[in-house]
Structure I
Amino acid sequence: MNGQPTADVVDRIKDIPLYRASIERGHFPVLEKSEIARGFPDNWMTPGLAEALAAGEAEFVLSTGTNHARMQLIRPPYFLLKSYYRLWSEHPDIADTWAEGCKRVSLTTVLATEHVARVNARKRGGEPEAQPALSERWLDERTCYLNLRLDPDHWQRADVARMLAEIREAARAHPRGRYHLDCSSSHLAHLVRKARAWGLWADFPRPASIVHAYEYTPVNVARYLREHFDCPIVDLFGSTELGYLYYSDRSGRYRPYLDGMSVELLPVAPGSGIHALIVTSVRNPWMPLVRYRSGDCVRTLDGSADPGRIARFCGREKELLDTPDGPVAQGDLDEVVGAVTPRTFLHRLDVTGPGEQAVLRCTTFDGAPLTAAEADATAREAGRLIGRPCRVEHHEHLPIGASGKYAWLAATPTPAPAAGDSHGDAR
């Protein structure tokens, strides 16, 4: 039966209360986040898990809450970090920087930095400083975190100078000054822009490899980073609860990384080329997920539901915009915007009601408004995509969300119901 778990997966989950009814029925519906939370943690508790929790081999954590309500999880300590490290060590384009012992410098949300500082403070029996020193921002001997502000557009010259100095310190640990740069792509683009604007670009040590892994990377941001860094730039796709599932090569082609996993794709609406990502994973032994709706959307090379033909990850299922021609995802609008001009940096679509004019609010890499021709073409192509009139509005600044990530859609979207069987609960 399409999408149903294999016998060995069923054997791995047979003692977990959450799955007992499905095992008895011989059919597993799509697993929604609400079902994971219902009755937590008793719905996951087995004698083996209880022993692991008591021994410190399993721990309770919260998902980031970036794209949905924060979800309680159970996993081995450093589950996501070990997934990252293993992928880094095996990736054909960047494994050399792992093997050489390059330090990993991470430029991502301030929430990640605060988490590391909080963990280190707890180890010493204290509270984290409001502005933790670099020594308090090392996750382990390999990885440190740079960002101390929510909105990277608010970085001052002193912030940029500090971060570049900390990068140089990490690079000095390598005999040839090599290091690995891990980032949210938009944060790195902000750092590049500000370093150039303030005459600090020459002080920016060039990384030996780059991974962006925390959010959707817009077409123009990816292009901008390739223009400024002459090293492999790799995109990783994954989540707190699953680890990493796919990676790109340096040319942008995605490859599966599905050890202990399988993937199926379900159209988000009848006839749509956008598919919801459904994952079965036993990689986390304490919380194996069977037919789990990750909430992510993909497009394939040919529009089919073949997971081996995924061309790109195009946003979140709950952020789809309903249009007369079917659902539109973040990646769809981004491709339209990026095809008109490479100058557009951040953009957010404001949609106030059916049939009303939409406003596409944009910033640019150089800070200057789009030309009249660029703005008209962007408005025309975006309007054609979403099925309503659209105008472009230049902004010097678009605020970042509380999670430290950017929203592409300001309206409350109304996604079409997902095709296929499910528990039917709201995510």
Structure II
Amino acid sequence: MRNQIASALSDFFFEYETPRQVLVRNRRVGVVCRLIQLGVLVYIIGWVFIYEKGYQSTDTAVSSVFTKMKGVGYTNVSGKETVWDVADYVFPSQGDPSFVVMTNYIITEGQEMGKCPELSGKHSCTSNNDCIGGSFKRTGNGQMTGVCVKTTNTCEVLGWCPVEDDRTIPNPPLLMSAENYTLFIKNSVTFPLFGVTRSNLVEGIDANYISKCLYHPTKAPLCPIFRLGDIVELSGFSFEKLAREGGAIGIVVDWTCNLDVHEKHCKPEYNFHGLYGNPGDPDSTSASIGYNFRYAKHYMENNVAKRTLLKVFGIRFDIIVQSLARQFDIIPTLTAIGSGVGIFGVATVVCDLVLLYLLPKREFYKNMKFKYTDTQTQDPDSEAGSTETEKGSGSKQACVRAL
């Protein structure tokens, strides 16, 4: 028993088994085999290594974005001149990557808490029974008092009076000057896996350059200062149409870097997308168009609390950082090569199927490929207990498996 165990261990550790192969001279099968191997080779080199960069590891960035607006607007509404600066038309004003620039507005001045009728044609009534006291309506401007005002045939409400009239949106937009406002974007990214930190203020972008440049897709693609009118135009929309009722624009800062070359070549690309909808869609196809919100400025007048209410129509800008860095790594390289070598086995499987099941001489190839063993009539003196037959000129048939 000990000798048998020692012999088995010796065979396991110190012997190598290899299959016997059959060389088939058949043009059709040979061409099929080479075409499949060529296709696998093209896939590995063209797709896995060149297109998908299978020899590189990847990492996404940790990023931060800072923004700053500049520009002055002017309006003259009913003879009242107003100059608007950054503190007036940007919301919020902290330099966030998502912000709104006001382009149009409806203003209601001198509101104070009291009782007044709803707008004419809104929440109509014919008697007090139509106005339930103490109740609210979703689109109303206050709490109903239970009184129907005969002069307007609308319910009286307790709220900020006079109520806002937003039925007519100014056209053209009051702040069309926003088209010439400028936006400065400062963005930094870090790829932790590779220990690389970059900023969109790349080499050559200094204070002198920034003071003069303005972004252009071909003439100044790295300038971090953008004109709002250009941003809207590059996103595919009309500034006037977007400014009247508001909308949303996405600014994508794309960091796609190959760190196998010097990191100075890792530079951002800027893309602009309209999030408002499709530029060619008519407004009638949208259930709710535009972008707007309200805010109020409160003050005291003769010991009475008052406010100025503004319904703001504006363009919302969302700055989105998109990043992907690649660098050579031996582990994914070996993994890609190993998987590619394994795929080469497809050629063998296909050719075996053709030989054994499709060709006219398939029985001959089957006998050439396999040896058959009958355990009941096994001859202990024969090789591996197999039985062999002769065919044709008497040449011995080859076997794929022989241990």
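Where a number appears in this text, it was derived from the coordinates with a stated rule and is not lab data. Fair warning: this is a prediction, and the values are worked out from it, not measured in the lab. Cβ atoms are built from the backbone, for glycine too; each structure is taken alone.
Before moving on, here are some points about what is shown:
- Source structure of the calculated read-out (relative contact order in percent (Cα under 8 Å, 6 or more apart), 15) within I, II: I.
- Read-out log10 I(q)/I(0) by the Debye sum over Cα atoms at q = 0.20 Å⁻¹, for residues 113-264 alone, computed value -1.16, structure in I, II: II
- Which of I, II yields 5.8 [distance in nm of label points 7 Å out along Cα→Cβ at positions 81 and 129, calculated]: II
- Structure responsible for -8500, with helix-only ellipticity at 222 nm (-39500 (n - 2.57) for each DSSP H run of 4 or more, over all residues; to 500) calculated and labels I, II on offer: I
- Taking Rg/Rh (Cα atoms, Kirkwood Rh) as the measure, the highest value among I, II is held by II.
- Here distance in nm of label points 7 Å out along Cα→Cβ at positions 73 and 193 is compared for structures I, II. The highest value is that of II.
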